[in-house]
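Colleague: See the structures that follow.
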Structure I
Amino acid sequence: MPLRLALLAALLAAATGPALRAADYTYYLTGNAADVRPARTSGGLLLMGGGGDVDDAFRWFVRQAGGGDIVVLRASGADGYNDYIFSKIGGVDSVETILFHNRAAADDPKVLAVIRAADGIWLAGGDQSRYVDYWKGNAVGAALDAHVRAGKPLGGTSAGLAVLGEFVFSASETGSLTSEIALRDPFDRRLTLERDFLHLDLLRGVITDSHFMPRRRLGRSLAFLARLMAGRTGDRLVGIGVDEKTALAVEADGRARVFSSDPAARVWLMLPTRPAEVLASGQPLTLRDVRLIALGRESTVDLPKLAVDKPAAVSVVSVIAGQLSPP
């Protein structure tokens with residue numbers, strides 16, 4: 001009997017049942033407890049901006065997972081994705097949610113068995129500082145890397161999007177980091193950056209941000225880039241901002257397209273061309289000539305090459321003494 005089947009048969013008496021509660025995590029299952037392997041999975045990344053799920057993007061994600069077993073990881077909330085993916089999107093064998101209560105859950109053999117058997121893994125929204133605290137440098141982080149290397153899709157929304165890049169805004173300090181705060185002082189205590197959480201080749205040199213234009217996050221993303229550029233030579237550095245109700249679906253070869261339920265929403269590529277002129281603690285940022293490329297539903301991008309076809313808009317923005325120009 002496969003490990004996952006033996007595990008779930010012991011945990012659950014029915015195909016769909018109540019949550020299993022342990023001290024360190026809560027487990028939910030909707031669908032088939034048996035380990036039905038799809039004929040084929042296809043690698044890919046789904047970067048979703050929060051503020052509402054995008055049905056067509058999830059249908060793409062399910063196809064990439066071969067209609068198999070989808071595992072949702074989260075550190076707040078409950079099983080909200082189970083019925084949505086299983087019933088509304090459909091075409092999957094099962095949806096499992098693991099709600100982490102602490103870091104100790106990452107060492108639980110049952111948790112790791114479910115993650116390692118997943119055909120697609122989705123990181124829910126919430127608080128990305130918990131994801132960094134609970135998963136960085138342990139078996140869950142390693143399992144997520146291995147999942148992608150095995151040619152299986154991984155995605156996330158909002159906080160789940162925030163942790164996918166090589167660089168992560170960890171939000172580990174209390175208080176909201178607005179663009180105004182970040183541009184006024186790019187070393188404000190709330191601007192907390194991490195790296196070496198996940199190691200995804202397609203997102204090398206990338207930092208992401210969600211709820212992008214609705215929450216006016218361009219300025220803080222430029223502050224992230226200015227901080228990350230300091231001391232770097234030659235390596236690529238890209239900011240990816242995703243608007244609400246919008247997602248960037250990246251194929252295994254790096255070709256990507258936009259899904260959105262809002263025709264006006266965009267995915268934004270931020271490409272710095274030079275280091276910051278003024279980057280010092282307690283001083284407003286000056287960073288000039290950042291290329292800003294908006295991707296709409298007709299756009300495609302080769303992410304490794306940063307080659308864009310049919311951009312929705314292309315512009316150049318700067319920050320001068322803490323003020324965006326153009327505003």
Structure II
Amino acid sequence: MTDRRPIICLLAAPTSSAAILFGLYDVLYSVGAVYPDMVHGAPGREMLDVRIVSADGKAFRCPGNVLVEPQESLASINACDAVLVCDMYSPIHTVPRDEYAAYGDWLRRQNAKGTLICSVCSGALLLAESGLLDGREVASHWAYSELFAREYPRIRLRRDSILCLSHEGQGIVTAGGVTSWQELVLYVIRKFCGAEVARQTAKVHLLAGHEVGQLPFAAMNLQIRSEDAVIAECQRWIADCYQLDNPVQRMVYRAALHPRTFARRFRAATGRSAIEYVVELRVEEAKQILETSDMPVEDVAWQVGYQDPAAFRRMFRKVSGTSPADYRKRYSRIGISAVKR
């Protein structure tokens with residue numbers, strides 16, 4: 001039996017959100033100490049050595065002007081048991097390579113030493129830029145799917161995934177968007193402290209899972225890119241006319257292109273086929289109706305262009321990961337008090 005506590009480094013930057021950084025810190029710092037205090041009236045021993053790490057170790061302010069005072073710099077950490085790369089916000093259309101350059105070598109060295117490397121949300125972009133994700137699957141925020149496809153074609157973003165363990169054996173674990181850090185933190189606690197301690201910590205912090213995955217939370221990226229003016233005009237047209245019959249044929253006619261040429265240029269501009277684009281538009285509109293009205297699902301289907309409600313339900317589940325009825329149940333009550341009385 002050793003008294004050495006596993007060292008867990010939270011890698012953060014001025015673009016990291018306080019909610020994720022301090023959420024991770026608070027939960028990990030409490031492991032082993034708080035549950036015994038709540039149940040037996042006496043605090044236990046802290047089981048993890050949790051440290052906030054930045055590139056240079058200097059204090060900084062993250063979004064919201066929240067002060068962060070790291071305990072370590074990259075240079076001061078020679079070895080640790082796990083690195084959790086917090087989100088580092090980036091616009092969905094670009095990769096801030098200059099900002100990421102300081103971290104790549106350090107992350108690769110830590111991984112080579114056997115350190116578990118994890119990321120949350122946009123933190124996966126930093127891992128991608130370091131090369132650690134080449135040829136691998138990854139979880140990240142759903143909004144970055146097109147950016148990953150364009151900038152990192154060797155990486156497969158699992159848009160539905162909350163926690164990707166496909167490359168756990170190689171010391172790489174990635175978590176999806178924002179509150180997916182809760183699944184990641186329980187995974188880390190289970191790995192280093194055992195399943196029972198993870199369950200106890202979940203009880204302390206009321207941590208519940210995202211069993212349905214990320215798709216029910218995802219929204220369509222409606223950005224119209226202007227590089228291809230013909231396709232951009234088709235995107236603007238279909239945004240208002242998605243409910244019409246034969247929408248792809250109508251776009252081909254408007255574009256005055258050969259169908260194969262249109263298909264190639266549409267995919268190059270949007271990252272998806274024309275029919276996939278139309279289906280996502282229809283589902284996105286259906287979501288808005290389900291969230292804000294009590295219209296029967298059959299009428300919602302007709303409103304967005306489906307004559308067959310069963311076909312609509314199939315497409316809705318494929319895109320959103322849940323049924324129209326369950327989607328309505330999840331989102332139509334937001335804003336209404338859900339306090340148990």
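What follows draws every value from the coordinates through simple rules; no lab data is involved. Computed from a predicted structure; not experimentally measured. Cβ atoms are built from the backbone, for glycine too; each structure is taken alone.
Colleague: Going by mean count of other Cβ atoms within 10 Å over residues 91-98, which of structures I, II comes out largest?
Modeller: Structure I comes out on top.
Colleague: Of the structures labelled I, II, which one yields 21.5 when mean count of other Cβ atoms within 10 Å over residues 123-130 is computed from its coordinates?
Modeller: I
Colleague: With Kirkwood radius over Cα pairs in Å, for residues 51-186 alone coming out at 15.6, pick the structure among I, II it was computed from.
Modeller: I
Colleague: Of the structures labelled I, II, one was used to calculate helix-only ellipticity at 222 nm (-39500 (n - 2.57) for each DSSP H run of 4 or more, over all residues; to 500), giving -13000. Name it.
Modeller: Going label by label, the one that fits is II.
Colleague: If semi-axes √(5λ) of the Cα gyration tensor in Å is calculated from each of I, II, which structure is the one that comes out at 41, 26, 16?
Modeller: This value belongs to structure II.
Colleague: With volume of the Cα convex hull per residue in Å³, for residues 243-290 alone computed per structure, which member of I, II shows the largest figure?
Modeller: Going through I, II one by one, volume of the Cα convex hull per residue in Å³, for residues 243-290 alone peaks for structure I.
Colleague: Sticking with this structure for a sec: Among the shown structures I, II, from which was the value 16 of relative contact order in percent (Cα under 8 Å, 6 or more apart) calculated?
Modeller: It traces back to I.
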